[in-house]
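In structure tokens below, several structures.
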Structure 1
Amino acid sequence: MAKKVKVKGKLKLYFWLLLAFGIVLTFIDIPIYFVSIISGIVISCFLVVYFVGILMMWLYFRRYLIDEMVNFATEYGQIQKQILKELNLPHALLDHKGRIVWANGEFEKVVGTDRGFGKSINSFFEEVSEEILPADISEKEINISYESREFRANIKRISLENMVGNSHFIEESVDEDFLYGLYLFDETALKIALKEIDDQSVVVGMIYIDNYEEALENVDDVRRSLLLALVDRKITQCISSLDGIVRKTEKDKYFLILRKRSLAELKESKFEILEEIKTVSIGNERPITLSIGVGLDGLTYSQNSEFARAAIDLALGRGGDQVVIKSPGNVQYYGGKSQSSEKNTRVKARVKAQALREILINKDQIFIMGHRMADVDSFGSAIGVYCIARSLDKKAFIILNEVTPSLRPLVNLFASNEELYPGMLVNSEAALNMVGNNAALVVVDTNKPSISECAEILNYVKAIVVLDHHRQGEEIIDNATLSYVEPYASSASEMVAEVLQYIDEGVKLSGVEADALYSGIMIDTNNFMTKTGVRTFEAAAYLRRSGADVTRVRKLFREDASEYLAKAKTIKDTNIYRNDYAISVCDSAGCQSPTIVAAQTANELLNINGIKASFVFTEYQGKIYLSARSIDELNVQVVTEKLGGGGHMNVAGAQFEGITVEEAIDRLKEILDSMIDNKEI
């Protein structure tokens with residue numbers, strides 16, 4: 001039998017109050033009889049009528065009252081349902097699998113009338129997958145797009161435990177029953193407005209002429225003025241066409257202000273101004289190149305200016321002829337197709353040498369380190385800095401953890417001579433234990449803390465000097481007291497050899513020390529065939545005068561038969577991709593230094609006619625190493641940076657973890673395809 005409907009709550013309290021009031025009157029009526037019998041009878045009659053009225057109301061009007069209340073509740077529920085259905089906010093109910101079980105009219109308009117029921121919400125909104133649905137009662141908020149409209153979606157988990165418990169048709173399960181409520185807030189207009197505001201935001205930039213002195217070196221005065229006027233005109237026309245402002249601040253420097261939308265147009269054109277400026281030629285033998293640094297999305301105009309200054313420094317540090325765009329947490333690179341021009345003057349080397357001397361002469365300890373898995377250039381340049389410290393009567397230590405087989409012959413020349421080089425070589429742990437309060441650190445052949453021999457020591461020394469020839473990337477040693485980074489230099493050993501000549505009256509080198517520096521230059525230039533300039537040969541000549549012996553150096557780096565055969569096999573198995581790019585894999589089995597063999601093979605592959613760049617992979621100690629080489633038709637640094645590596649325009653590399661060689665090759669091919677399709681090559 002169905003349960004009888006009972007009155008409760010405030011309505012029940014109302015009936016009980018009427019009854020209580022009648023009972024109180026009854027008790028009052030008793031003493032009235034003692035005062036006046038007539039008055040007592042009158043009140044008693046009133047009480048009889050009063051109780052009869054209450055009883056009639058309870059018996060005859062209770063059902064009517066309850067029926068009216070039930071009808072009102074039913075109509076109220078229908079009104080609620082109608083309001084929910086017609087609410088101007090798209091919302092829907094999803095089951096535990098993300099399928100639509102109910103939706104209101106606005107939601108149907110968004111996804112299409114009667115198209116959504118029973119379908120997965122993911123079929124309409126790719127961003128809303130089953131995995132992203134909230135696992136607890138808390139709400140989750142995500143941004144989604146659908147048919148050119150932007151929505152902010154709120155998803156809330158709704159428990160059905162109470163409803164299921166009171167149901168006569170649904171049995172309670174062990175797991176909690178629930179639905180998901182999905183609410184869509186249309187933010188299309190807001191996003192458009194924000195995009196418009198963002199497009200109108202101010203972008204600050206700086207333009208530097210990379211080779212001002214060199215380009216005008218052999219140009220007469222009349223043509224020089226005309227050449228500079230044409231350069232000014234090209235830059236002004238380019239920026240003015242984008243509704244920007246450009247002002248010349250110095251003879252080779254410009255300051256510009258743009259809207260962010262205009263910067264997007266420059267990005268789409270791949271910054272054609274870089275190539276157009278090279279076409280300006282009136283008697284100048286060298287084409288003029290530009291470096292552009294842009295700062296945006298800062299909290300203030302001042303911060304944008306700081307970003308622009310950091311970006312232009314980064315562009316110049318990477319060799320120029322490129323654009324660097326810096327925003328909070330992001331750096332983008334464009335261009336960089338030209339070889340960086342070598343400076344004929346040694347003024348900078350002399351100034352840096354004097355600054356280095358002033359820093360080291362006041363220190364008690366000098367630590368020197370290169371990059372992990374040190375190569376000949378890293379160790380050779382470290383030996384050069386060690387000689388500088390010795391000439392200043394300072395204690396110096398070279399941090400070297402792992403010695404590769406290819407470097408072992410050179411290291412043994414110093415390790416076996418403890419009398420001349422007492423305690424010169426130390427590992428990272430020993431260096432951290434030894435470092436004092438008045439110590440200096442010289443970092444050679446790298447500017448990335450993450451790949452240095454001992455990144456921790458950077459936090460323990462107050463004076464840091466960086467000597468590097470690699471193009472700077474986003475990660476740099478930013479707290480260096482002295483930074484000497486020259487991308488045009490062939491090697492760090494060349495830079496140190498120049499500095500050696502300007503320390504006091506010049507530092508005297510022994511034959512083996514000169515051999516170490518000469519080896520670094522020779523290996524990094526592939527026997528003086530790659531990235532060599534006038535100053536490279538001048539540094540080599542200085543080292544030859546100091547006692548470097550070419551024959552000794554050649555004997556130091558002769559190859560094992562197994563490595564020679566591995567190199568031959570790698571060349572044999574080379575795949576020519578898209579007719580221009582040589583890709584191969586060096587088998588590390590049987591090789592003591594597979595990374596060196598891979599680098600040598602990459603150099604050899606450039607001798608094949610028509611090859612623009614070579615890429616050789618090898619697996620070593622659980623990692624995959626890539627050696628990339630080119631002559632002048634492709635900037636391999638840009639390619640390897642997209643793979644998480646870096647280097648020079650002609651010599652670069654990258655490392656991979658957690659993937660196979662085949663997957664690494666596929667990633668390389670995807671990047672080459674993308675660059676070719678986007679005309680970056």
Structure 2
Amino acid sequence: MDPTTSAWLVLLCPLVGTVVIGLGFSRLPGRLSGWLGTGMIALSFAFAVVTLVLLLSHTPIHRQLTSSLWRYDVSTGVDSSVQILVDPLSVFMILVVSGVSALIHLYSVAYLTSDRGYARYFAYLNFFVFAMLLLVLAGNFLILIVGWAGVGFASYALISFWYRRRTATGAGIKAFLVNVVGDVGLVLGTFILFLHTHSVDYLRVFHASRLVFAHDSPTLVIACLLLGVGAFAKSAQIPLHTWLPDAMEGPTPVSALIHAATMVTAGVYLIARMHPLFEHAPTAGDITAIGGCLTLLIAATIGLAVVDIKRVIAYSTMSQIGYMMMAVSLGAYSAGLFHLMTHAFFKALLFMAAGSLIGAMAGNQSLDRMGGFRKAMPFTFLCFVVGGLALAGLPPFSGWLSKDDILAFLDHRGGGFFVLGIFGYIGAFLTALYTFRMIFRAFFGEPVPEARSLQEGHLAHAEVPTNPLTGEQEDADVGFPGPEHHIAERDVPMKAAMTVLAILAVVGGVLQIPGIDAGIERFLRPTFADSHLARLLPSTSSDWIGLAIGAAIAVIGIATAYRIWVVAPGSAAKIRSRFAPLYTLFVNKWYFDELIDVLVVRPALMVGRLAEVLERIVIARGLTGGTVAAVRAGSAAVRRAQTGFVRYYAAGMVVFIAGVTLYFLVRST
């Protein structure tokens with residue numbers, strides 16, 4: 001079997017799952033749609049492994065294969081086909097996407113059991129994975145745009161899954177609109193590249209760009225920045241990030257899927273895929289790297305203040321994607337993608353553990369209401385700690401090796417990049433601080449009533465279901481969350497998925513240990529063989545110095561969190577009071593929503609109102625209505641003149657002839 005054949009099968013599996021579940025949902029009993037959806041994604045992962053094995057059978061210089069099903073468009077100079085590109089980068093991505101997505105599907109089998117939209121959920125989920133796989137396997141820009149748009153639609157459908165919950169539909173619309181901004185950037189960037197290279201095929205564009213664009217050409221910089229707009233919108237980087245925290249209105253497994261395996265990683269993949277363009281236009285790469293650095297710091301500060309546990313983890317995702325954006329924008333491709341992989345493991349684990357905790361709280365998501373779950377939920381606690389240690393970057397967990405690999409590269413490049421590395425270490429301290437703020441507040445201290453009830457063997461269920469964000473009363477009918485709550489301690493599918501991810505969060509880093517193994521870098525090397533930046537690797541000693549610094553910072557952050565929220569819990573309130581302006585800034589998310597409302601939403605509404613006035617009064621009444629009225633008046637006058645009396649017609653002719661004669665007499669004099 002050829003690697004491209006198995007890659008097509010990777011795509012086919014979730015597509016078949018979407019169609020079968022979508023068309024047969026009413027006939028699939030019980031959990032069958034969930035198991036079917038999970039099975040199709042697991043089969044997709046199996047074919048991804050087959051693709052990996054087949055690709056490794058080729059020599060490194062021949063690990064770049066394309067395959068086309070048919071010509072997609074041949075007109076006006078465009079010659080595009082339904083084409084995939086199978087190389088180490090795309091294979092790496094399909095392994096991460098399909099593998100982690102399969103575990104999220106497995107978790108969902110139990111988590112969504114009582115929901116009336118169970119089959120619809122798995123149809124959406126399979127389509128989401130299909131769109132993401134199409135995006136990363138695309139061999140040209142047109143197929144990339146199709147996959148890109150598919151991911152945007154799927155995210156809207158899943159965020160708005162509980163469509164009778166007003167906050168969920170609002171969040172879905174917001175995510176869709178912000179991502180459309182990114183879509184426009186992606187399409188415009190593609191159009192500029194096509195105008196100059198006369199191709200939409202990746203490999204041809206990359207080759208031609210070296211010939212038609214000068215180094216750091218303003219046109220190429222603009223094209224790359226437009227591609228960067230698409231990446232920033234999908235990956236929730238500042239200022240196109242405001243949709244991501246609101247996306248927590250979807251079911252918790254959806255949050256895990258969006259944040260760990262799909263969607264937000266699409267922007268990182270896009271810049272890594274377009275590395276020949278960004279290296280030829282380094283100004284664009286520097287700008288996206290600075291944007292990533294700002295995102296990681298701002299998101300980390302917000303994570304210190306918000307109390308919704310899912311939103312804390314969401315801001316954590318923004319922050320970690322910022323590290324990846326810095327890496328792939330500046331040439332640390334293997335480090336950035338390594339962190340993408342490990343982040344998928346521990347971030348999916350954290351969301352799953354948070355979902356289990358929220359289930360124990362009967363749907364409540366506020367850290368202010370949680371506490372003392374350490375003994376009541378030992379498995380969830382262990383998984384949360386494992387994910388938290390990996391996120392904080394403590395050895396030997398995977399996040400320690402991947403995140404500090406990025407920072408070591410920035411330090412090695414020196415100059416202004418060293419400054420970005422320093423900010424990265426500040427972000428690492430904040431990461432450890434807000435991560436263990438969650439853990440200490442949720443699992444330590446006096447048990448809340450729900451924790452005591454669980455210790456006695458009773459899982460809490462709300463007598464009157466409410467929206468966790470607004471407190472509004474809801475029901476448990478279709479379009480709202482189901483009546484039951486589920487925790488990992490009692491549901492085998494949830495526990496199985498979390499166990500696998502916990503193991504991967506611990507051991508995933510062994511694929512890239514400085515001086516011992518460089519499996520990720522070695523595997524990805526053929527994709528980045530044309531990159532001079534990819535060869536700027538720090539020495540083994542520099543890597544280990546960076547790892548030691550990162551570990552020390554993680555320990556300091558965890559110790560600080562322990563001191564504030566366990567040893568002296570009242571000190572948190574004192575800190576908030578002492579730094580009230582900063583706390584207000586952080587808890588209000590740096591006022592980005594308000595700023596966008598003033599600068600974008602209100603002007604757009606004002607233009608809409610002016611357009612409505614222009615349409616209704618000037619055009620409808622003035623131009624269209626005035627013209628119609630004039631024609632009607634003229635027609636009425638003509639009708640009145642048609643009396644049928646010959647003497648009137650003769651008189652009219654005499655008057656007309658007299659007038660013409662008078663006109664010529666006047667002109668002749």
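Looking at distance in nm of label points 7 Å out along Cα→Cβ at positions 229 and 661 over structures 1, 2, structure 2 comes out largest. Given that FRET efficiency 1/(1 + (r/R0)^6) of positions 533 and 605 (r between Cβ atoms, R0 = 41 Å, to 0.05), derived from a single structure, equals 0.40, which label among 1, 2 identifies that structure? Considering all the candidates, the number was obtained from 2.
Given a value of 12.2 for distance in nm of label points 7 Å out along Cα→Cβ at positions 53 and 221, point me to the structure among 1, 2 it was derived from. Considering all the candidates, the number was obtained from 1. The maximum of distance in nm of label points 7 Å out along Cα→Cβ at positions 109 and 429 over structures 1, 2, that is, the highest value, falls on 1. Across the set 1, 2, relative contact order in percent (Cα under 8 Å, 6 or more apart) reaches its highest value in structure 2.
With respect to Cα Rg over 2.2 N^0.38 Å, the largest value across structures 1, 2 is given by 1.
When helix-only ellipticity at 222 nm (-39500 (n - 2.57) for each DSSP H run of 4 or more, over all residues; to 500) is computed across structures 1, 2, the figure -22500 traces back to 2.
Starting from the value 21.5: which structure in 1, 2 was mean count of other Cβ atoms within 10 Å over residues 141-148 calculated from? This figure was derived from 2.
Throughout, read-outs are computed from the coordinates displayed, never taken from laboratory work. Bear in mind the structure is a predicted one, so any value in this text is a computation, not a measurement. Cβ atoms are built from the backbone, for glycine too; each structure is taken alone.
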